[in-house]
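**Student:** So, here come the structures, one by one.
Just so it is clear, none of the values below were taken in a lab; they were calculated from the coordinates. Because the structure is predicted, anything quoted here is derived from the model rather than measured.
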Structure P
């Protein structure tokens, strides 16, 4: 881990509070501040495959019209922007993909519908007297 040194200007009252807490808890000021900042900004675990999946989704959307003509209502599997398999049955396609590409991290499997993105509908409960 690389450590950076910074100069931070804070109000005197705040500095006095920090000093008091550090003394009370028997810690160094920089340790207390580092811990507080780490709690305020938790490490975000970014999925390294997220960008690849976003690229597959973009490819699916751009290829949708052509795919719809070739494979209407079927499930298609895309890898690196190309169709690698298709099937009307999702489970059959998933089984083949798992066997053929066991080490491949990102393969998009989507069912082709007339529109590339189906609207999401959320129903909210209502209380009726």
Structure Q
């Protein structure tokens, strides 16, 4: 009889790099930002292969399917092999629209006043 490997939900979400720290993953679970079958999932919940979770992070609303279990945090290229991103297409399009309309507060290229570097270059050019 094979022993079933157990892993906590907060540890799994941290290991696959959806959250930067395990405590952030646990907090997300406790505040209802992680759902399993439409219900809030506790951070101590055991993760099984085939489970589907809805995870709301700062950047995106993920919908993931567990394809493998990870005990420790690994490189991104390794981590993406342990889950499948099944986020609906509408959510991905919404994110792309938001990114296009997002204003960072930085000056867009070739619009507005010149930067200090551009001003020096302009002064050098006009002095010649």
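**Student:** Mean projected area of the Cα convex hull in nm², for residues 5-76 alone computed as 4.3: which structure among P, Q?
**Tutor:** On the way: P: 9.4; Q: 4.3.
Clearly, the read-out refers to Q.
**Student:** Upon calculation of helix-only ellipticity at 222 nm (-39500 (n - 2.57) for each DSSP H run of 4 or more, over all residues; to 500) from the atomic coordinates, which of the structures P, Q produces -10000? Intermediate results must be reported in sequence, preceding the final value.
**Tutor:** Values: P: -14500; Q: -10000.
Here the read-out was taken from Q.
**Student:** Assuming 10, 24, 16, 11, 15, 16, 7, 0 is P(r) over Cα pairs in 10 Å bins from 0, in percent as calculated from a single structure, say which of P, Q it is. Let's see the in-between values first.
**Tutor:** On the way: P: 10, 24, 16, 11, 15, 16, 7, 0; Q: 11, 33, 22, 11, 11, 8, 3, 1, 0.
Of the options listed, only P reproduces it.
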